[in-house]
Structure I
Amino acid sequence: MPTRRTLIHSLGLLTAAALFGGAKKAFAMADKENVWFMPDEGQPHQRTWMAFGASAKIWGKKLLPEIQRNLATIALTIAQHEPVSMLVRPEDLPLAKQLMGSKVELILCLLDDLWIRDTGPVFVVTEHGDKAAVDFNFNGWGEKQNVDYDIDVASFVAQRAGVPRIQTDLVLEGGGIEVDGHGTAIITESCVLNKNRNPGVSKTQCEQELKRLLGLEKIIWLPGIMGTDITDGHTDFYARFANPAVVVAGYDPDPKSSDHAVTKWHLEILRASTDAKGRELEVVVFEAPSTVRRQFANDDFAAGYINFYVCNGAVIAPEFGDKRADLAAKQTLQRLFPERKVVQLNVDGIAAGGGGIHCTTQQEPKV
């Protein structure tokens, strides 16, 4: 199981007061006439959003070129199945054009980093065909990294997508939310109920607001783990919905790993849980690869298969050079998504920074 973004270089800190003005939050009541909900990732997409935001200041000069190639590879692969809109700094535009040509829409935007799953908005829709974007007030994963520009990515994307922005006092990231599109969510407490994001907010208050924003009926809380990575344990590295009542979950069999105990605990919780419709969950376990390629291997390397991305007609997943584990992951994904093409990519540069394919993407649903 991976270690994720443990020591990405800090560029500075934000004060919590700048984002939420104190510990007490005032959450709005749900509008019963216009109920928003977050669709499952497997529902049809209008497009995928990405950010060509890696920089030498954060990633280092040695790793940066590989990161940029990885981002281009992911974008070009997704572009075979649906449109991709890539945010790009002005100074990086020539390189982005060189790597992706006209196959990906390039949009000028100031950026701090590449993790648009976290910095971008979460799109929601209504049964009447409306669409909006929820801005969850990205604060650098609990003030661990500078957000001079990334704090505005959610509102920028909403504007470019031509949809209204829904605001909230909650602070969290898209990588911390997994939904089935039918009222159930899986969320890690270590991230969302962390005082570095939502001080003074109770689980009950948090649930009430998330249900209002995302159309949820039930939240399955996983403990996650604080402090071992920059995200404080995002859900999309632990558990994902493949279908309603079907969850894929990561397990780290190495007793020496910091993720061993928590992933074992997660499996117990998930196997004992039901979804919003009262159905018991089928839990499909993905074990981490036993080996990875050496070129970019480090203590932060995110070697797990859970961080895949579902786009129109395909599942984009990582491979790490462990032939047995890579093949097993591909076969399992193909069984779970029989009508989609499973494509595995070498994204070792991104993995070396503690992230994965899902972290670099954000779906905009089609209505």
Structure II
Amino acid sequence: MNITRRVLGKVALGLAGATMLMQGAFAADKPAPFDKPGVKIALVRYLSTGYFFQAYLSGVEAQSKALGIDLRVLDSRQDAALQSDMVDQAIALGVQGIIIQHGLTESMKDAAQRAVDAGIKVVAFDVNVENPKIPQVEQSDKDLARLALEQAVKDNGESWNAGYVYVAGIAPLDRRNETWVDVKKKYAGIKEAAMFGTLDNPIANSVANQARSVLSAHPDINVMFAPYDEFAKGVKIAVDEAGLNKKIKIYSADISTSDIAAMREPDSAWAATAATNPAVVGQVSVRALAQLLAGEDPGHNVIVPPTLITQKELIDKDIKNMEDLSAKLPQFAHADVAMPAWMPNPNAK
């Protein structure tokens, strides 16, 4: 086949035209700055231990990839001062947006303001930075606690003695605590026999050490409210060791494949949990930030609705892992939150 210069020229013009059309379509599909790839954002983390935070990160990564975002991950490993410094590092990197994931209000409030003052868009997940310009992404923590506690009342009646696992100063735990306080007011027969908790790593083992002492000192406890799955794992270790798995029921928040396995064990004390899909929460965090960068308002409180998951449901529906959970409980697989028409859905097939 004889290819002349004229033919080559026509081919080149055709390819150039096709490229321009593709660029035009991409630009029309998404608003600036997402009409071009390479928007740079940072995820500044406080907590990263356990399935929830791994899955949350996978969601952040998936939504960032779908938007063509250059993502930087800065992990402080529960060092509040380092997390604050990492916000400054992100500013120095020249990012256009920052997601602050967990942390302490007193250390992150000023850091978040420094980012805003630098002209950077910021969203916060599960940390209250007390800033009207910064949307708060939440799992609807009050509903998480409410769903779990409603199931506890359904299973155990309106009078029981509770062990309660809580660490103050962590925004999601503080919001869940508000619901616990309300439930105790509503049901006079529910007594808090002991409150304990720690975020020392490894969290589950550290909580188990505390729970052993609590169970020994308070043999009348018949319900454990542990509204974070690492807390619940620790309580379950202590309950199993004490041979109290048929006497005590555990109610929690959050879910993972290992949690599902623990709940499905014969005579497991872990009766129910309320959870959002952490990967979906990660996606929503990026979407809310993307809306800010595009000049849109995601709202100040960006709330991802939770789902109640009971031991009975896991067994009856033969749910053995997170993939089964998403497949058999579709409301768990995707949240139509911070989802304008132009936003790509990384879960779409």
(request) Out of I, II, choose the structure whose coordinates give mean projected area of the Cα convex hull in nm² equal to 22.1 when calculated. (result) II
(message) When distance in nm of label points 7 Å out along Cα→Cβ at positions 126 and 206 is compared over structures I, II, which one is greatest?
(response) I
(message) Tell me which structure, out of I, II, gives -15000 once helix-only ellipticity at 222 nm (-39500 (n - 2.57) for each DSSP H run of 4 or more, over all residues; to 500) is calculated.
(response) II
(message) To test your reading of the models, identify which of I, II gives 2.6 for distance in nm of label points 7 Å out along Cα→Cβ at positions 38 and 278 when calculated.
(response) I
(request) Work out which structure the value 3.2 belongs to, where distance in nm of label points 7 Å out along Cα→Cβ at positions 62 and 110 was derived from one of I, II. (result) I
(request) Identify which of structures I, II gives the largest calculated value of relative contact order in percent (Cα under 8 Å, 6 or more apart). (result) I
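Here, each number is a calculation from the coordinates, and none is a lab measurement. Fair warning: this is a prediction, and the values are worked out from it, not measured in the lab. Cβ atoms are built from the backbone, for glycine too; each structure is taken alone.
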